[in-house]
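Several structures are given next for inspection.
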Structure I
Amino acid sequence: MMTWTCSLLVSLSLLVVLITTDTNAALVNVALGKPASMPSIRGLTWTADLGNDGNADDNFFNNHCFQTDTEMSPWWQVDLQDVYYISQVNITNRRDCCTDRAANVEISVATDSPSNWTVVAFQEGQMGLFKSFTFDTVTARYIRVTLRNEESIFHLCEVEVFGEITPVDDCADSPCLNGGVCTDGINSYTCQCTQGFYGNNCGQALVNVALGKPASMPSIRGLTWTADLGNDGNADDNFFNNHCFQTDTEMSPWWQVDLQDVYYISQVNITNRKDCCTDRAANVEISVAKDVPSNWTVVAYQEGEMGLFKSFTFDTAEARYVRVTLRDKQTIFHLCEVEIYGYKLKSA
């Protein structure tokens, strides 16, 4: 008779699982095989991972159940490894002995870290051989099962956490602005900004941080076409309107600007002279230095002629000094405007 009663109870438990799963056809057990933990282990065999191994065998000695040592408010928890929408937790208890130990069962969840817990379900008193906890849908990465205010050994044979198979999409609300591309993370997102924008949500526009800053070059051809004309804010490409700089004939001639502070830069726009001699601007190299104008790092290079205009984009670099060089060319060097786009982080 006892055997028949246990078999009937197990059959009813399985029936509840099947009905629940079928009723919530879109839900799956998102805890299956995920990393599990508990505060202690009684013996070496009954480890935390047995609580969500997919085997609900409720005979403890078949080694599909976890067991803690004696604890005050003992717990077992699982890291779902992403944030899911969950609304149901099914628990299979041990049946061969000590079923009454599973009492005052509390289900709590956390989204950001396994510390800021929110209780979503509670069963006062003994839970019996099987319990299906259902609750309003919540977002959660961590699930914890606790015997609230109980000083006891804690053992269960299976914990199933039912949620949507698709985790929470942190990009669903399109947080990236100005055409930025959103990448979903674990309760977070990152934005890949389009050219000209920056910030966590790409909401801030890059500015020309070179405008009016001190500029220099190795020589000047004539007295008119000085280095400061390369970043005066006027991109008039007619050389004789006096908004272009010009060096004398040099080997690898260069022009550089001191931004007067360290900026994060990712784009340099160059306007060439168009009325004559456009082909002189060839093998254009962009290099940056953070500390002193000598430890240069090349961030962009255009082999051959650059044409009338070139926008160089590159991975964001920290720079105070920016230099434009005609690599391995012996020539006069002239350009009509150099714009350097970047930003400076606000002080904490």
Structure II
Amino acid sequence: AGLVRVGKLAAPTGSALLVASTLGIPLAASRLYLHGVSVDQEFRTQFLGRSATSLGLPDMAYADLPSFYPSGWFWLGGRFANLVGLEGWAAYKPWSILSMAIAAALVTVLWTRLLRTDLGAVVGVSSTAVMLAYGSPEPYGAVVALFIPPMLILAWHAVAPTAPHAGRGAALATTLFLGASASTYTLYTGLAAGTVVLMAVVSTVAAILRRRARGPEDSSTAPFPLWLPTARLAAIGVGSILLALVVWAPYLLAASRGAPADSGTAMHYLPDAGARLPLPMTAGGLTGWVCLAGLVWIVARAWTSRRAQALGLGVVAVYLWSLASMAVTVLGTTMLGFRLEPVLIVLLVVAGVFAIADLA
């Protein structure tokens, strides 16, 4: 018991220190974050600068317009800058590292609660390492992406419970996550919400097929009534939208009056990666092999493991989103499917860790 308590304390501390050392030591000689103020880091630094000068939700560039980008991470960063006495641009690097370290510690705690302590610690550290490698230039996105794999497992328990009254806590956790992520990073929230919808559909269809196979006389032995996935989905949707309105209400009110621009948005961006499906399991190297092991494990355990089902539905959702992003280019826009590759990699790496644990 003592070793378990030590492990539960050491695991999140190790994940946080991994973030701090991986980013803090190489950047110690600079006051700027990764990539300086080039390309997208320019507007992110600008956004944090604006947030540090206002307690409201200002746009990054225009004084009298509400922000189109969700302000949650930047608003907290502005308060951090005020607390430590830094200008917004100077606070961007330490706030990025600090927020990712806190997220890494919290997600490791969550994993150790969902799994046994040793496996949860390995999954937490592994997902943190992958997100540092592939998502750290976008710190507010990395913070959200770290929580997607465990939250998908909880969401699957919420909409496909093992008993009629099970999964209520998982539904509440899913609601809180979607509300917080919608206040932080819209794209990843859209993917997570879409995956929950897909889960509810799959859960309902599976329940219908089970009842037909058993016959109507055996319906009393079903794990949950047919309406439960839809009811849980509706509750999660309404609750998360109400939470997200804390950040989104100013923009939506302005949009209803026709104030924000209706063109030139970030959705009109299609790099070369946006024209190809992400296939990290074919990339080779350590990450590629672990992703491949994760994919094999998801397929092999799809009928017997609820974790494999949840992660597998997340992977399916990423590819459906990517295909939809390619399809809507005929309408002159995209769904930024190429930005989902870090989420796909972390989903497959988590599954790969489960595969290695099963083999061991």
Structure III
Amino acid sequence: MALLPEVHLVAGTPAEALRLAPVAQAMREQGKLTPVLVATGDDTDGVDRVLAAFGFTPAVTLPAGADQSETMRRFDDLWASRTPAAVLVRDGLGQALAAFWRRVPVVQIDAGRRSGELGSATPLEAQRRLLAQVVTVHLAATPLTAMNLLDERVVAGDVLLTGGTAQDAAQLLAARTLAAPQRAGRTVVLGVPTERADAIAPALRYLAGRHADLEVVRAAGTARGLELATLLAQAYLVVTDDEDLVEEALAAYCPVLLIGSEARHAEALHAGSARLVPPDPAAITGEVAELLEGRVRRDAMALAGNPYGDGLAAYRVAQATAALLGHGQFPDPMPATPTAGVAR
């Protein structure tokens, strides 16, 4: 029997592991590729824990280097001895460059995400734009992110609208959760960086004093997997500026108060499943109080659904990767308007 082409799925953070695990499962089920999960980054233990929630163990663990050049060297050494047919990444610039120089095709999920903050203190925006230059197939989660790529003169035939796999992950984890999701409680999940939590947490504590049934839970920035999936499934509301947590909350059909850049989540704001709030205690207090005191408003946000995926993205990603390697046809793109979820 001929060996199936080996595809390396590189997870550099727990959030990336969450989105790649459904793809690995879809590749196994389709039977055209051999998925090889690679754990890297500064938190390989966190990556391992997330993959374990899906029943996976990374075949390779390769901690990131001190800088991009060191990361590239480590992956170049890996792929010199174990050359994959393709490499799948999300935001991994060093890994993508190492694959590119070895002439290994690079497939990117969640391609085209942009904040418009190219000159900001964080290098993420610049890295994402650079990454687009070496990607072979760009798999976008939404029409807007696909348009971002076309605006940057990426060849249209290299872009495919697949949806994001956070929705797939939420559905897989829900099937593994023993207890059925309950939304009878009044849990508000606070998922923000420490510097903003100091300003926002007092507002939520004040609200907890006014609403005896309100519980405020702080979600750790690196927490992913069954525990967080269960929490989001039961949450009444999420307050966050964590770009990944926004998508994961909406995948659980939990409304989000978004603190931060409008450009990062224009789709959710337009759909109505998220609201933009300034990082001000008074503003947070008012918005949370409105949704606590008006269940209809909160449920209307939940019913707006998840604009980032329809639960079939992982199969499209797996099929597109196989097609790139000459095994079958590319999938049809995701419908522009996924089915809205049902508030629970």
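Each value in this text was obtained by applying a stated rule to the coordinates, not by laboratory testing. Computed from a prediction, not measured in an experiment: that's the story for all the values here.
The value -2000 for helix-only ellipticity at 222 nm (-39500 (n - 2.57) for each DSSP H run of 4 or more, over all residues; to 500) was derived from one model only; which of I, II, III is it?
Working: I: -2000; II: -23000; III: -13500.
Answer by label: I.
If semi-axes √(5λ) of the Cα gyration tensor in Å is computed to be 34, 20, 19, which of I, II, III is the source?
Structure III accounts for this read-out.
Quick check on the output: 11.4, 32 is Rg and Dmax of the Cα atoms in Å, for residues 289-328 alone, derived from one of I, II, III. Which one produced it? Display every interim value, and only then the final one.
Numbers: I: 11.4, 32; II: 11.7, 36; III: 18.6, 55.
It must be structure I, since only it matches.
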